[in-house]
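Multiple structures follow.
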Structure I
Amino acid sequence: MATRLRNVELRVPRDIPTEGFVGESMRYRARVGVWLMPDNRREGMLEHFLETLVSEDDPLFPHAQQSTEQAKTLGARYTKNEKPKAVLHTWLAWQKNPGLPYGSAIRARYLDHDSEVAERFVAWFRRVFQIADSA
């Protein structure tokens, strides 16, 4: 990734900061933002990020993890890499309006938007797109 960013004339730090990277491409005169899921430190994907938005005291999430594991022993076909997606979709299936897409689940407040990593992501997003803080 760093090589591609340097090819568009960005000065890229050795490690992406925990608050995400925002830079200006001199070649394209464009702002560029990089956020590595889930939190710029751990390896993962969008679902790992979204897991951090599930309330810590939600009793259904651990049950969704266990149920997904049990389903695998019964022949569920998800791969190891797809397990976080399977767990999250299982948990979402048990909400008041089952099966909402991720964005809709956030708007429905099934996922908490005020976790530390979510706040860092929103601050990064605002920097990338130059959105003034509404607070």
Structure II
Amino acid sequence: MIAALDLTTGKLHYRIRDRKRWRELLSFLKTLRARWPGEHLYLICDNFSPHKHPEVQAWCATNQVDLVFLPTYASWLNRIEAEFAAVRYFALNGTDHRSHAEQDSAIGSYIRWRNQRARPKTEFAIGSKIRHPDYPFKAA
């Protein structure tokens, strides 16, 4: 599964493919580009090698798409990881799907249910002291 989380709506956009190579990623990026024409897109990515493929990088550079890479071993900083955990919990845990098609259907059903109830993702670290203007920044 290749997916993106739209923070303005809270909706997940996804594709399930047999493989997750740079070609599948590029195809997915083109669907995102078509969904938001004329807007500059910023996509938070982990360090998965297809994200860094030269053809993906070149396409992004010419199509107003910035791939913003998280530090290695910091995938927990990406909001979509919580969504992946929910997909595993609600669509996959405790199941014994007889085929990939059945599993894909379960994932799709959950994501459609979830997207019908989606809300914008605006409240980041609400109680964090770093959000206050008087937070003392200390350089390392």
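Nothing in this text is a laboratory measurement; each read-out follows from the coordinates by a stated rule. Fair warning: this is a prediction, and the values are worked out from it, not measured in the lab. Cβ atoms are built from the backbone, for glycine too; each structure is taken alone.
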Identify which of structures I, II gives the largest calculated value of FRET efficiency 1/(1 + (r/R0)^6) of positions 75 and 123 (r between Cβ atoms, R0 = 25 Å, to 0.05). II
The value -0.27, -1.37 for log10 I(q)/I(0) by the Debye sum over Cα atoms at q = 0.08, 0.20 Å⁻¹ was derived from one model only; which of I, II is it? II
Suppose you compute Rg and Dmax of the Cα atoms in Å, for residues 11-66 alone for every structure in I, II: which one lands on 16.1, 50? I
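Which of the displayed structures (I, II) returns the greatest value of FRET efficiency 1/(1 + (r/R0)^6) of positions 19 and 107 (r between Cβ atoms, R0 = 25 Å, to 0.05) on calculation?
Values: I: 0.50; II: 0.95.
For this comparison of FRET efficiency 1/(1 + (r/R0)^6) of positions 19 and 107 (r between Cβ atoms, R0 = 25 Å, to 0.05), the top structure is II.
Once FRET efficiency 1/(1 + (r/R0)^6) of positions 59 and 91 (r between Cβ atoms, R0 = 25 Å, to 0.05) is calculated for every structure in I, II, which label goes with the largest value? Could you put the intermediate results ahead of the total?
On the way: I: 1.00; II: 0.25.
Ranking I, II on FRET efficiency 1/(1 + (r/R0)^6) of positions 59 and 91 (r between Cβ atoms, R0 = 25 Å, to 0.05), first place is I.
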For distance in nm of label points 7 Å out along Cα→Cβ at positions 27 and 51, the calculated result is 3.6, so let me know which of I, II that is. I
